[in-house]
Structure P
Amino acid sequence: MQVSEGKVVAIKYTLKDDDGDVVDSNQEGAPLPYLHGARNIVKGLETALEGKQAGDQVAVMVPPADGYGEWMPGMEISVPRDRFPQGENLEPGLRFQAPTKNGPHVFTITEISDENIKADGNHPLAGENLHFEVEVVEVRDATQEELDHGHVHGPGGHHH
């Protein structure tokens, strides 16, 4: 069975940056299942997996436009320190969700002072080339419920 829209695909992957450093990997864990065609994974990787089947190995470099987007200036915010819970162990790199006019958005803390916390709303991998090494572990038909919901359900129909 080939990877195509409406199929559930399970992959083992390693993601590296331009320096060859591992950014993310599930080689030691369970395969990642996703619904092909539902934008559950970055566009560039989904495109590279189209037509593949179980057992295939794929190595692909995904540019920012097909990954997490270009880094956008103006996505930085400054939040008064007292808006965060007292005693919270805050440090650069920590991510938090905050309401915006476009709905909830994830920010990454970049700088901390006594008065303010600066954070960046860009995805941590925005502007980065993504180097994927992927093994297709399984391809199956999606259930109607998975198609309706736009994502994979676990055993017994439960959400992951």
Structure Q
Amino acid sequence: MSPIILGVDPGSRHTGFGVLEGEGNQLLHLASGSIKAGATAPLESRLCRIFDGLSDLIQQHRPQAVALEEIFLATNVKTAFILGQVRGVILLAAAQAALPLFYYSPLVVKKAVVGYGQASKVQVQLMVKQLLGIEAANEHAADALAVSLCHHFHSRWPGAAL
């Protein structure tokens, strides 16, 4: 059985997810999309939706690992706190399922997928499409798939300087 990876792109309105199964050069896209938490719902309701959505994905796909993109930029302090709370919900969902978490900076993700740490979102989306043979539903899903791919590549060559 090939390892299954759940990649997550945290967001308080849209949390992207990408589920891949892969061994060596063989990669299989199992699921991707975004958990739509809404823009107008109270934060606690959005956090519940994100938690429930991730818990459902974990139960359905039984991943062996969760790969999470680290928060690197927030436009203001309030946004940073909200993203921190979303991240906490993601950590809780993984911990309840006893899944190991792996963290990757956007620079590392871009370098692993595109080969260039300053790649644009469009370049990342194009490489995700080329590597998996699918068109991601939205940018959140593409980012989450890129995190999954990054973990797949990283786990193939532990300690490799990506």
For 16.5 (mean count of other Cβ atoms within 10 Å over residues 90-97, calculated) the corresponding structure among P, Q | Q
For the read-out Kirkwood radius over Cα pairs in Å, a value of 15.5 was computed from one structure; give its label from P, Q.
-> Q
Read-out helix-only ellipticity at 222 nm (-39500 (n - 2.57) for each DSSP H run of 4 or more, over all residues; to 500), computed value -15500, structure in P, Q = Q
Which of P, Q leads on distance in nm of label points 7 Å out along Cα→Cβ at positions 34 and 114, largest value | P
Origin of the value 23.1, where mean count of other Cβ atoms within 10 Å over residues 2-9 was derived from one of P, Q = Q
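Determine which structure produced the value 18.9 for mean count of other Cβ atoms within 10 Å over residues 50-57, calculated from the coordinates; the candidates are P, Q.
Derived from Q, not from the others.
When Cα extents along the principal axes in Å, for residues 10-57 alone is calculated, the result is 29, 21, 18; to which of the structures P, Q does this value belong?
On the way: P: 29, 21, 18; Q: 43, 16, 12.
Working through the options, I get structure P.
To test your reading of the models, identify which of P, Q gives 30 for relative contact order in percent (Cα under 8 Å, 6 or more apart) when calculated. Numbers along the way, then the final one.
On the way: P: 34; Q: 30.
Checking each candidate, the match is Q.
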From the coordinates of one of P, Q, mean count of other Cβ atoms within 10 Å over residues 26-33 came out at 12.5; that one is structure P
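Bear in mind these aren't lab numbers, they're just calculated from the coordinates by the rules spelled out. Computed from a predicted model, the values in this text were never measured in an experiment. Cβ atoms are built from the backbone, for glycine too; each structure is taken alone.
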